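Take a look at the structures below.
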Structure P
Amino acid sequence: MRLLRDLNSLSVTYVAEYADGLGYDVAVAGDGIRLNLEVKATTRRGRLTVYVSRNEFEVMLSDPHWRLVVVLVGQERKAEAIGTVRADWIMQHVPRDASSLGRWESTRFDIPPTAVHKGIVELAEHFGEGHLLRGGTTEARPVWLMA
C-alpha cells in the first residue's frame, strides 16, 4: 500500500479491509489508470506458490482491470520485489471442473519465474521504470520473480 501511495497521482483503496468478496484486495485509480489488484505475498525466494479462490478467478474473468500481483517480502517485512502474473497464464493452468456436480473452490499455483513480469505492467507503461512497482528492485542481485 505504501509503495502504491508513493505514486501521488493515484487513489489507492485497501478494499479487503471492508469487503472480502470483491475478488481483489486493492483498488487503484487515477491518471488514466484503473486496476483491481489481488495481492499475494511470500517470503520464499526459491519458489512462488499462491492460492487463488474460485471467486478471485471468476472476478478475473469478468473484470478487465483485475491483476494478480505477487510480492517478495524480505526479513524486515519490506517488499523486495513485485511482479504481475498475467491472466492468460492463469487461464492455461487453472483446473477444469470435471462435471456439473462438483467444482473447484481454491487452487494452488506453483508459478515459474518466467510467468512473472517485473513490477505492475500498467504502472511501468504509464510512469516509466525506476520504482519498485514499475519493475525496479531494492537489491542489486536478481530474485525469484525478476525474470
Structure Q
Amino acid sequence: MLYINEKITIPRSEFRFSFARSPGPGGQNVNKVNSKAVMRWSADECRAIPPLMKQRFLTKFANRISSDGTFILTSHRYRDQPKNVQDCLEKLKAMLLSVAQAPKPRKKKKVSASAKRRRLEAKRRRSTTKQLRGKLPKD
C-alpha cells in the first residue's frame, strides 16, 4: 500500500513496474544491470483518490500522461532496483500531496497610487529617452 495521508491509500497492485538500463555513473555495471525503474499507473481508474483531487492531478501533470491515459514516472537516482521503485513511489506521493489541497482563489486587489505614479514616471523617462534619439531640428 502507498500511504498518501490519513484518508488516501493506493493499493500497490495498481502500479506496474518495468526496468531498463540506467544512465549515469556505475562503470561496467551500468551496461549489464537494469536498475532504472519505470512506473506505470492508470490514475484515471484509481478509486482511492477523490474526484476533485484526481482532476487537479491529471491537469497539473498532463505532460506525464501517455495517449492511452497511463501516468508514467521514472527513477534512476540509485544503482539498486528496489531503491528506485521506492523513489518512484515517493515522487508520486509528493505529487499527490501537492494537489491534495485546492488552491485558494486569487483575490483582486487595487493597484496602489504610488505604484501607478512609479509606472507613469518610468514611462515618461522612457519617452524622453526615445525623443532625444530623434534628429535635431535645423536652424
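Each value in this text was obtained by applying a stated rule to the coordinates, not by laboratory testing. As the structure is a computational prediction, the values presented were derived from the model and not from experiment. Cβ atoms are built from the backbone, for glycine too; each structure is taken alone.
When P(r) over Cα pairs in 10 Å bins from 0, in percent is computed across structures P, Q, the figure 10, 27, 19, 11, 10, 13, 7, 3, 1 traces back to Q.
Could you figure out which one of P, Q the value 4.1 for distance in nm of label points 7 Å out along Cα→Cβ at positions 28 and 100 was computed from? Corresponding structure: P. Looking at distance in nm of label points 7 Å out along Cα→Cβ at positions 52 and 76 over structures P, Q, structure Q comes out largest. Each of P, Q could give FRET efficiency 1/(1 + (r/R0)^6) of positions 4 and 116 (r between Cβ atoms, R0 = 30 Å, to 0.05), but the derived value 0.05 comes from Q. When helix-only ellipticity at 222 nm (-39500 (n - 2.57) for each DSSP H run of 4 or more, over all residues; to 500) is computed across structures P, Q, the figure -4500 traces back to P.
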